[in-house]
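Read the figures in this text as sums done on the coordinates, not as results from a lab. Since the structure is predicted, the reported quantities are computational estimates derived from the model, not experimental observations. Cβ atoms are built from the backbone, for glycine too; each structure is taken alone.
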Structure P
Amino acid sequence: MAFVLYNTLTKKLDVFKPRAANGKTVKMYTCGPTVYARPHIGNYRSYMTEDTLKRWLVYRGYRVKHVMNITDFDHTIIQQVHKTGVPREKMTAASEREFREDLKTLGAIPAEQYPHASKYANRMTKIALQLLKKGIAYRDAKGRIFFDISKYSGYGKLTGSRINNDRKVTLEEYKRFKAGDFLLWKPCRYGKHGCGDCIHTQLGMAEPEWNLQCATMSHVCLGEGIDIAMGGWDNRFSHHENTRAVVSALTGKEYAKYWMHLKHLIINGKKMSKRLGNIVRVPELIEYGMEPKAVRMMLLSVHYHHRLNFTWDYAKNAKKRFEKIEKEIAAIKKMHGDGVKSFGSTLAFAKNEFESAMDDDLNAAKAIVAVEKFVERCAELHLSKKQAREAIALLKKFDSVVACIPV
C-alpha cells in the first residue's frame, strides 16, 4: 500500500513521493515553540504527531532531514519581558531548556537543526532586500517593507483566503482573517540606536516580524523545495500562507510539496492556551501518575485531523488503557507454553493492520488500536518461548514508530 497524506495545498489525499532524485531523502520543516513559558500538552500533541511522522518515514526506509525553529525573539516575548522584568535571554533559555526536557521525556527524536530566530535577523533582512530588488516587495513612507501579494499569483492557494482589494494594509497582525500585503521588515520605533525591543540588522535596528522567520530559517537550513511543512491548524493563515509566498516568490519554485495541519487539543470543550490560563503541562501528567509513554499514547489517541478533548477523566482512562497493555506484555514476556499453530499468520495480520493504518494519512490512533488487539490476542494464547520473543520483537518494531508501547 502506498503512503498517502492529506495535503492542505491540494485539498486531497496525495501519495507521498519526496522530491529528492534518490527518492529516499525527505526534507521536513515544522513550527517550533515560542520560548517564553513551558509548552503545554496541546503543543506537544503537534510535536508528537510530527515526531511520529518522522519515525514512520524512517520505518519506511527514508532519511529525514528535520528542522524545527525556536522563536526566541518576537512581540510576544517582548511583552513578557516587560511584564515580568526577566531579561529576554534568561527567559528564552529557561523555556527552551524545559521544552527540550519534555521532548526527551516523551521520547521524541531530536530535529537535526533547531535554528533560533534571533540568530537569523540579518538573513531575514537579506531576503526582504532580495524581494525588494525583484519588485515583489515595496517600502512605504515609514520605511517599512511589505510583501506585494499582487506579484505572487499563488497567494491564497493554501487556505483559499480571499485577497483584499485594499492591499496596502498598515499592520499585518490587525487583519487576521483577510488577505493583504503583509509586513516583512519594520524599523525600530526608538530610532537607529534602538532598545531591548529591537534587534540589529544590516539595515539598522528593527522590530521583529514573524512573517519572515520560518521562511528564512527553512530556506537557509533546508534549501529550495522542501517536502513537508507542518504545524497547527491555526497556522494556515496567515503564517503558513505568508511563509509559502515568501519562499516561493523568492525562488520561483513551490516552497513545500506537502502541507500538513493538525487540529487543536482542547480542554473540557474549550481552547487550551496560556492566555486563558487553562493549560496542562507534561510534568503535571507525570505527577498524576502517568508514564511518559502513556502521555504520548494519549496525545496520539485521536487522528490528527480531529480535535482531542482533554479532561482528567480522559487522562484517567488513558492511564488504565496503558496499564492494561503493560500488564499483558509483561505476561507475554514470561510465556513458555506449547505454542500455537499458524502464529506466523497472526504476526503478519498484526503487521499489516499496523502498517495500513500508518499508511492511511498517518492514522496513529488506529495503529495503536491494532497494537492493542494484537497484544490482547497474544495474551490469550499459550505461546512458546520462541513465539513470545517473536511477538515482542514485532511490538518493538511498532514502538519504533509510535514510541508509546510498554515493551
Structure Q
Amino acid sequence: MPRQGNILEEVFDNFLKGSAIFKNRIALRHDYVPESLPHREEHIRYLGEMLAPALRGGICSNILIYGKTGTGKTAVVKFVLSKLASKAEEIGSSVKVCFINCRLTGTEYRVFSNLCSSVDVKVPFTGLAVSEVFDRFRKGLDLSNVLLIIALDEIDAIIRKRGDVLLYELTRINETLRNSRVTILGISNDLKFKEMLDPRVLSTLSEEELVFRPYNASELQDILDERANIAFHDGILTDSAVRLCAALAAAEHGDARRALDLLRVAGELAERKGDPCITEQHVRQAQKRIEHDRVLETMKSLPTHSKLVLLTVYLMTRFNINRSITGDIYNLYCELCEEMGLVPLTQRRVSGLISELDVMGLLNSRVISLGRYGRTKKTSLGIPNRVIREGFAEDERLYTMLKYRPRYLGDYKSK
C-alpha cells in the first residue's frame, strides 16, 4: 500500500510537469474587478453622474441597485467607487467610501462595526449594544468631516432576517450630523426589496433606482473572452468552449458568475488531466461538478426548519407515498419536530418554505385539480435521494432521521 506522502509527492510533481493552463486564475474569481466591464458602460456612466457631486462636497441621492445574481451590480459599484476614491484623493476632496457585503457580515452589529472602522473608530468584536456601536460611528463620522458613501451589497439578506432598523438609522443619520454627510447605495437581488421596508424608511430613503438586466449569450461571450485573455496562456482555450460556457450561463438567466465558474472549473479539470487545451468536454464535466457542489452547498446553508421540510418529503418518497400534498407533509413535519424536540411552525409558514425550496430547485411543487373537491399542491423531491443523504451527512441528528419510520404511515413499505 503506497504511503500518503508518496501519493502527494506524485500529485505535486504531476502538477509541476503538466501543461501550463492558467496565467492568472484570480481573473476568474467573482470578486475580481477588471479594468473594463463590457456591456455595462451606460450603468457606469449613470452611477458616476449620480455620485460626481460628492467630489465638490455636494450631497448625492441615495441609490438602490437591482438585478439578478451575476448581472454585474457588485463589479460596477466597486469599479465606480474605486475610481471615485482615486479622483477624490487626487483633488483633495473629503470623500470616503465603504463597501459592506450584508450577507457576509450578517448582523447590524457587524455592519456598524465595519462602518466604525471606515472612520477610524475602534469597537470590540462583540459585547456592546447595537445602539452604542451606532452612536460611536455617528460621533466618529461627524468628527471626520467627510462625505461617506456606504455601499450595502445584498442588503435584502439582512433586511429579510433582521428587519429594516439598520436602514432606518442610516437614512436618518444626516439629520443629526453637523460636519459630515452620508449617501447610501443599496444593492439587492430582489426586485421586490422595497416591499419589505417600513413606510418611514421609504419616506427618508428618497432613492434613485438603477436596474441591471441579465446578459445574453453574445454579451457573456465578450465577458469571457476578455477575462480569458487575462486568465489563460495563449492558445489554451478553444472558441467552442467559450461559446458553450456563454450559452449554458445565458440559459440560466444570463449569470456572468455562472459563466466564469464554468470556465474556471473547466480550466482546472484540464490542468489536472495534463491536457494541452480546454475543450467543450471539459466544460460539460465542469457543469456537472458545479451543479452537484451548488446543490450540496445550498442544502447545508438551509435553516433548520427548511431542512426538516426537505427531510419530510424525502421520507414520504422513501415510503412510496404518492399523496405528498401540503397537509400530509405538514403532519409528518410536526411528527419530526416532536421527535427532535422542536416547536413546529404553522402550516401556512411550512407551505411558504415548500415554495422557497421549489424556487431553489430542491423540491418540485405543482398544483393539481381534484375535480369537484378543488385544487391542491403536490410536492416531490427535485433532487435524487442520494444527494439528500450526502447533504445531511455532516448533521448527525438529521442524518439519523433519514432512517426514521413515521408513525402515521401505517403499512407503507420503504423503497
Structure R
Amino acid sequence: MSRNRGLKTWLSQMLATWRREFYLVFSDIGVMLFFFGLPTLYPIVYTLIYNPEVVKDQPIAVVDQCRTSKSRELTRMIDATDAIKVDYYAPSLSDARRLMNEHKIYGIFVIPEDYDKQLGRREVPTVTFYSDMSLLLRYRTFVLSLTNVQLALGEKLRGEYMDDLGLVASSAPGINIKQEGIMMGDPTQGFASFVIPGILVLILQQSMILGVSMLAAGASERRRRNGGIDPLTVPAAPGAALLGKVMCYVLLYVPLVIYILHFVPEIFALPHVGNVWHYLMFILPLLTSSAMLGIAVSAFVTERETSLLVVVFTSVIFLFLSGLTWPRYAMNSFWQLVGDFIPAIWGVEGFVRLNGNGASLVDEGHCYMMMWLLTLLYAVPAYILLRYRDRSARLRAGQLL
C-alpha cells in the first residue's frame, strides 16, 4: 500500500509539474516566440533565401586569342550550358579582369592562340578558366558545367580522329560510353535541397534549448526577487519534476515536428521520400535529449538575455560540426568527439538519409541509439541540478520559518 501511495504521489507531482510548465510557457511571450515563432518562421525564411536552388546563366567573359572556327565552337558549347552565359568577348585578359572587378562577370575563359594548331597536331590544348571565389556555389556550378563540356568535346574530337583514320567511330571501343550522374537525395542538385533538411533538425534543437533555458532563467530571476524561493514552483521530487518538464516540452513540439519535417519539404518541393512514421519516431530521442541538454545548460543561465548568447554562440559551431558544410569524416578526432555529444549532429546525419534517400529506422539505428544515449547522459546533470535547486529551496523555506 505504501508503495502504491508513493507511486501515486510521484505521478501526481509529475503531472503537476507538467501542468505548471504548460502555464509558464503560454504565459511568457518570449518563450512562446522561441518555442513556436522561431520553428514556424525560420524554415520558411531559410528556404526562400536559397530559392532558386540552382544557379543558372552566370555571366562570363571569353578571351579568344585563337579566333578560329574551333575556338568559336568551344565558346558556343559553353554558352549552351544552363549554368553559363557568355556575356562578353574581351580583347585581352586585362579587359576581362576589369569586367570582373566591376562585378559584371563571375568568370573568365581564356582560349590560347595555338588552340586550333594543337588540335590539328592531335595534341591536348590547355584552356584557362578564372573563377570568382566569393561564392563557392558559383564555382561548383562552373566546374560541373565545364567538365561536361570537356567530356562532350573530347568524345566529338575522338570520333573525328577515328573518321580521319578511316575507321568507323561508332565501332571503336570506349568511345560510345555515356555517363549519367544521379545525385542521391538531391536530384535537382539544388542548394536548398542539400542544406535545408539538416538545418531543419538544427532549428528544432536550438529552439528547444533556447526556450528551456529562458524558462529556467525566468525561474532564477523569480528566486532572486523572493529570497531564493520561486513562488510558481510545484513541490515535486527531482525525478518527477524532470520527467514532467521533458514531457511538456516534447508534447509541445509534436505538431511543430510534423510541420517542419513534413509540410515544409512538401511546400517547397524539397527531397521528401522517406516514411513519415520513421522520421517522426527518429526525432523523438532528439527532442528528449535536447530538452535534457537545455535543462542541464540552464545551470549557467541566470538571466533571460543570457540564453540568447548561449544559443547564438553555439549555432554556427553546431552547423559546422553537423557535416553540412564539411564532411565529418574529414574532421580531426577532437571535433568529431565534440560533435558526438551534440544531439542534432546525429539527428542531421540520420534524418538526411531517412528523408532524402529513403532509409529505414533500422538503417539509422546507430544514430537513433546515440540520441537515446545522449538523453540518458544529459539526464544525469539535469537531475542533479533540479535536486540541488529543490534542496536549496527547502533550506530557504526552513530559514524563513
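Match the computed value -16500 of helix-only ellipticity at 222 nm (-39500 (n - 2.57) for each DSSP H run of 4 or more, over all residues; to 500) to one of the structures P, Q, R, and report its label.
Computing helix-only ellipticity at 222 nm (-39500 (n - 2.57) for each DSSP H run of 4 or more, over all residues; to 500) on every structure in P, Q, R gives -16500 only for Q.
Determine which structure produced the value 3.8 for distance in nm of label points 7 Å out along Cα→Cβ at positions 57 and 345, calculated from the coordinates; the candidates are P, Q, R.
Clearly, the read-out refers to P.
Name the one structure among P, Q, R that Rg and Dmax of the Cα atoms in Å of 23.5, 84 was derived from.
Among P, Q, R, the structure yielding 23.5, 84 for Rg and Dmax of the Cα atoms in Å is P.
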